[in-house]
Structure P
Amino acid sequence: MFNKILIANRGEIAVRIIRACKELGATTVAVYSDADRRSLHVALADEAYHIGGSAPSESYLVIDKIIEVAKKSGTQAIHPGFGFLSENEEFAKRCEKEGIVFIGPSAEAIRLMGDKITARKIAQEEKVPLVPGSDGAVTDVEASVVADKIGYPVMIKASAGGGGKGMRLVRDKDKFESSLRMARSEARSSFGDDSVFVERFVEQSRHVEIQIIADTHGNTIHLFERECSIQRRHQKVVEEAPSSAISAKIRKKMGEVAVRIAKAVNYSGAGTVEFIMDQRGNFYFLEMNTRVQVEHPVTEMITGLDIVKWMIRIAAGEELPFKQKEIEMKGWALECRVYAEDPETNFMPSPGLLIYVKAPSGPGIRDDSSIYSGCEITSFYDPMLSKLVVWADNREDAIDKMASALREYVVLGVKTNIGFLIRLMNDEEFRQGKIDTGFIERHPELLTPGTVDLEPALIAAALAVDDIEETVDSDKQPQSNWKLLGRKAALSGGSLI
C-alpha cells in the first residue's frame, strides 16, 4: 500500500478519497486554490498545498503545479477523483514519466475511450449494439447527409465531450445548421476540439450504466447497473441502483458487454460503461467514463464494496479477491444531487455563504459532502453541495426514506433544489418507475414550490443557529421562533427546503 497519496481534486470527492486513504493507512496530501483555503478537504488532509487562483485554469487544471506538489511532498500516487484532470491522457502520462502512480486506468485506455468516436469504433469491433449514426467525425456537409439518412430527431455530439457539453438535440432539418454551429462552438471552448459526430436520438430512452472494476492481473468484473434517467440538460440529477427497467437477463447481458469493452482496452481500476435503452428493452453503447463516477455510492450501498478503496488497492498492485459469481446485489439505493441552485429560475446557480447546514442522518442514510455552516459556495466551481444517498430493502421504501431525509436537510443562506427533489420523490410516475431522460422537461409542475411540513427534528436543528433569538413584536408578545427562522432564511436569500 502507498504511504502517501495526493488528491488532485476538491469538494466532496476530495473528502471521500481522503477518508478512504486514511482508512487504508496512507498519509494524505491536499491541493487548494485561493477560493478553497477554508475548504473541508484542506482541513481533513494531513498536508495541504496552495496551487493558484480560484479559476480551475489557474489551479486544479494546471498539471505542472500538481506534479510540483507531488514531488515536493514525496507523494507516491495521485488520485484525480472526477472532473478536472481525471480523464486527461497527458496528466496520466506525466505521472508515469515522473514515477508517480496514477490511480486510474492507463493513459492509453483514457485516450481510446476518451474520444467518443474511437470508443464507438471499439464497441463496433466488439459487436456491441450502437445507435445508428456517423462512423466518425464529420464535416458540416457530411453531418447533414448523415442526419437525413438516419432520420430526425438526431443528436449532435462532441467527439471529446462529456458532462452534456457540445451536445444538441435537433428535431427538424431547418434547425440542424444552427445547432451544429452551436455544438461545435461549445465543444471548441470546452475541450479545445470542435469535432462532432451525429447519432439518431432515441425517444423516451433510459440511461443505464454498468460499474466495472478491473485489476492489473487480468481480472475484470461488473458491479451491476445504475439508472441515471432523471436528468436536466444531459446532467444527472437522481441515480438509483438497481434499475427498475432491467430484467435479470438484460442485466447479465449488459454486464457481459461492459466487461468485454473494458477488456478490449486493457482497462484497470474503476470505470463505467454507459448505455441508453429504448422502451422495448434494447440497449445501445453510449460511452465509457474512465474514472470514478459521481454516483458510485449507490453501487457501494447495494454491493457493500468500497469502490474508492479498490481503486487505490488496484493501483498498488493488489489482485481482486472475488469473482463475478461472488458479487451479490442487496436492496435498493437512491442518490439525489443537492445543488445550490434555484429551480424557479431555470436552475440558476445560487452562490453565497452557508449560514447554517444540518444534514440528515439515521439508518441507511449517507451524505457525501464537503459543506459546513459558515463555508462559502463560490461561482468558480460546480454548485453541487452534496450527494444524499439512502438504502432500503426495496425501491418504494428507498423513495420514502429519501423523501423523509430531504425534509430534514437544512441549508440556510443559498437557494437549493431540495424542495424540487422532495416533489420529485412524491411524483406518482416517478414512484412507479415510469421515467426516462426527458422526465423533468415533461413535468414542469415539479418546479413550482409547494408546502412541505417541517418535521420536529428539522426545527430543532434550525433553531441551533446561534444568531436566531427570541424577540418581541409590536404588541409586546414573544414571536415564534418559527417566524424568526423563516425571516432569517428570507433575508439570507435561502430557504429551509
Structure Q
Amino acid sequence: MNRTMKKNISVLSVILLFVLSGCTDLDLNPLDQISTPTFWKSRSDFDMALAANYSTMLTRQWSYELPVWDCLTDNGYAQHNSGGAKDIVAGTISSSSGGLISVIYTDSYKAIARNNLFLQQLTTYAGTDMSEADKKTYEAEVRFLRAFYYFQLYHLYGDVPLVLEPLTLETQQQPKVPAARILEQIMTDLDFAIENLNDKPYYENSGHACRTSAQALKVRILIFTAYGNDGTANIQTLTEVRDLSLDIMQEYSLSPVFEDLFRTAGQKNNREIIFSANFLAPSSYGEWDMYYGDWVVASPLQNFVNSFECTDGLPYGESPLTNTVNPFQNRDPRLAKTVFVDHPDFGAGKVHLPSNSRPTGYGLMKFLEPSNIPFGFSTMSEQNAVVLRLADILLMYAEAQNEIAGPDASVYQAMTDLRARVDMPPYPAGLTKEQMRGRIRHERRVELAFEGLRYFDLKRWRIADDILNGVTDGLLPYHFEDKFYLWPIPQPEIDKSGGVLEQNPDYL
C-alpha cells in the first residue's frame, strides 16, 4: 500500500461500515453513513474500497501478532495467553474456545465479505474512468486477498462454507463444502491474480500485490498441500513449487542486512520482500515494540535458543566453539538478531527495560525498532508485517528440489546463499536426501523464527505430534492429538446457522 492508501484506511473504517456490513437492511440510505447506492460512483471510490480491503491484513493475528503463532510450537511461550495460545499448547481447545480458534474463522469471513462486495460492485461498474484492463487489475488484487483468507480457513478448519458473493438474509446460512473445493477456489483466484496483476516486483509496486506476490502465495499453499497424512511428499505438487519458485527467484534478492527486513527504514524498497501488511503511523500502527519489547508477549524457549549453530556450522554443545559462560558468543548471528537476554540492548545507549517479567529469561529482538525506545502504550510501531519474502521461497525451493532429486547443486546453492547473508558456512558436501531434509527444516526454524510459519510447517510435515509432545522445557505441559491438525468450527457460528453448519467430526 502506498501512503495515500494507508491514510484512507482509518477513514474507511468509519465511512464504509454500512457499505461493507453484510446483512444490514439494504434499502436504508442513512444520512450519516455512505451507502452502496451513493458510494460506488467513481474510480476514486474503488481506490478507497481497495485500501479498505488491504486494511484487513492489518488485523493483529495477520500482522503484529504473527510471533504469537510460534508460541503454539516448540519455539516460544505466550505468558499473557495471547490468542489463547496456552489452551492450544495444552490441548484443551474445544468448539467454545476463544482466541485464534474463534477469530481466524470469523475475521476471515469478514474479510471475504468485504472482498466479495468489492468484486460485485466492480462487475457492475460502468464508469468511463476505469478501463477493462484496470478493472482486471483491481479484481486480481482482491482475489489475491480472498485466496489468502480462504487458505487460513482451509488449512485450519478443513471443510468450510464457500461464499463468493455478498450474502442476503435469505442466503446467509451456508453449509460447508469439502476442503478440496475450497482449495480449488483458492487456486482459481490465484491463477487469475497471476495472470492479471502488475508484472513489476513488489518493491516497485507501491505496496500493491503484484504477480510475484500471487506466485509466492501459491507456492506456500502448494507446499502445504504437498504432504499426505503420513508425511509423504507428492512429487508432482513439489514440482509446481520448484518451478514457481524459480520464476520468483529471478526477480528478488536477499536483503544484505538481515534485520532490515523487520525495521521501518530497512523495509522501504527492500528487494527481498514479496508482500507485506503495511502500517503508517499515526493513521495505522501496530503494537510490535510494546508487545515484544516491553510486555514480552512472546518468550523464546531454551531449546529454540540452543538450536542456533555455532559459527563453524556445528550444533551448539557439539562445536568446539561452544561457550557455556557466554552462550551467545560464536553463534549464528541470527540468534542475537532474533532473541534478547533479559532486555533489548541495541548498543549506543539504545536500551529498554521491559515492564513485564521474562519467564524464560529471553525476549524477541527481531521485530523491534530501536528508534521507538522507550517502548510503551504511546509507541506507534509502523514496522510492516512481512508476509512473503525471498528467504522463504529459497527454503521452499530447496525443500521441493531435495525431495524431487536429492541434494543437487541447486539445493546447496540456495542454502549457501541464504546462510552467507549472515556469514554462516555452507553445508558439508555429500549429504543424503534425508540429511539435507533435516538441514532445510532446521534452517526454516532459525531463519523464519517467530514469523508465524513454524506451526504450519509442523502440521504439513505431519510431525506436530512428535515435536510438540516432546517439548520438555515449556512452562506448561504440551499436548497434541491428531484431531488438532484441524481446529473446531466456533460453536457460536454453528448455533447461528440453525443447524446448517456442521461441526468438524472430532469435536462433536
Structure R
Amino acid sequence: MITCTQDAGTDIETRIAAKLGTQKYGVWFKNATKLTLTDRHVHVSAPNHFVSDFIERNFTDTILEAGREVTGSELTLSFAIDPDLARRVDKKQPDRQVEFVASQPERRAREHRRAGSLPEVTHLKGAFADFVVGASNRLAHAAALSVAENPATQYNPLFIHGGCGLGKTHLLQAVCNAFKEKHPQLRWRYVTGEDFTNDFICAVKGREMNAFHDRYRNLDALVIDDVHFLANKRATQDGFLQTFKAIDAAGKQIVLASDAHPKLIGQFSDSLVSRFLAGMVVRIDAPDFDVRVNVLRRRAERLKADISDAVLQHIAESFRTNIRELEGALLKVFAHAQVTGQSITTALADQALRDLARHTAPVVLLADIENTVSIHFGLRPADLHTSRKSRTIALARGIAMYLARKHTDLSFPEIGRFMGNKNHSTVILANRRIAALLNSNASVQWLTPAGPRNKNIAIIVEDLEEQVIAGNGLPATRKT
C-alpha cells in the first residue's frame, strides 16, 4: 500500500495502479512499497535492494508521471531500504516477483517482435564531468577515460566491477557520451545484460539472427552494463561469446560492467571468463569520505540548495557505502527543509534521516552480501527470499545468512525478516549447517546448466567474504 504525506497520495496510488495494471502493481507495490510525497520530492521505500533496484530501473518514469499528473509539478525521486516493510509482504510475494522477472525475456521478445526491433539507447545521462574521482574509483575512471579517448587501443576489453550504486553505470554512459562527442563517426551500442538477452531471444524466436548479428557484430564499440545478468542463460552466453569473438577479432572496443568480478559470477562459461580476464579488470570500491562529501556538494549545487559543509560532512559520515542512498539522503533533507520552512542544519538533517540512518549501516552490508552470493551461484537476490528450496538456492541462502550473522550486527530475527520474512529458527539452523561444513572442511555441490559443480565451502566463503569486505571499503583481511 502506498501512503503519502499529502491528500494527493491516494490519487497518485490510483494512477500508478492504473498505469501498471493489477498484476504489476500487486507484485511490486502492494503491501511492500511505501511512497512518501513531500512538496516536490517522492521518496520510495522498499523492503530490500532487489525490489528497490527493480522499481528504479523499470517504474521510475511511471511514478514521476503519476506524481506530475496529480501535482502538476516536476518531481524528484529517491530510494531507500526499510526492512520493516518485510513484515507487510505476503510470504508468496517474493516468489511472484522472481516469476515475474523470469518471464520478462519471453514477454519482451513478443513485444519486440510486434514493435519490429529493440529500440536503441542513445540518450544517456552519465558524463565524465559529473563523476567525482577519489581513491576508491580513480583507476576505473582513468581506464574508462582512456577508452573514451582512444578506443580499442590499450584496455580491451574493459571490465568494471563493484557493488550497487558505486558509479559503474555512470562511467559506462560517460564513455558512450564521449564517443558521441569525440568520435562522431564511431558506431557504438549501449545495452544492459537484460536488453541483450531480450534482443537475443527475440531474434531466435523470430528467426532474425542475421539482423541480430548486423546490430552487434558491425559495431566499433559494444558497451554492456550488468553483464552478470547473462549468468544461468547458457544459450544467451553462447550468442554473446560469438558476438564477443567477432568484435574482438575486428579489433573493436568492448566495455562491460558487473556487480562481481568475472571469476565470481556463477554459471558463466569458462570461455567468457577467460576473455574477460584477458583485458583490463578493475574494481570500484565504496566511496571514501572526500568522495562522499564532493558528491553531496555537487548534488546540492544542482538543487540550488544552500547547505553548509558541516551538514554535508555529517550526512557523509552517516551514509558510507552507496552513492544512490547518499544522494537520496540529501534529497530527503532538502525536501524536509522545504516542507517545514526551516534552514538546513545538522539537527534538521538528523530529524529528517532518523529512520533512514537507523537502517542504512546494516542493510547496505546485508544487501551486498545477498548480491555477491547470488551472483556467485548464478541467482537473483530475490531467489534467496523465496520459499523455493532447490539445492542451489538452499546453499546460497544458507551462506548468505551465515555471512550476514558474521559481518553485521543484525539479530537472527532481523536477518530472517530481511531475507523474505523467514523465521528466526531458519537463520539459526542455516548458520549451524554452514559452520559444521566449514569445521569439517567439506565440499558442497550445486547445480548449474552445465551439470553439478563441486567446491570446497571454505574457499567459497573466503572468496565471498573478500569481495564483500573490500566492496564496503573495509580492510581486506580474513575474519576467523
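Quick notes
- Top of P, Q, R by relative contact order in percent (Cα under 8 Å, 6 or more apart), largest first: Q
- Given 15.4, 51 for Rg and Dmax of the Cα atoms in Å, for residues 277-388 alone, calculated: source structure among P, Q, R: Q
- Entry that produces 14.0, 45 once Rg and Dmax of the Cα atoms in Å, for residues 101-188 alone is calculated, selected from P, Q, R: Q
- Structure responsible for -18000, with helix-only ellipticity at 222 nm (-39500 (n - 2.57) for each DSSP H run of 4 or more, over all residues; to 500) calculated and labels P, Q, R on offer: R
Values in this text are rule-based calculations from the coordinates and carry no lab data. Worth saying up front: this structure is predicted, and the values here are computed from it rather than measured.
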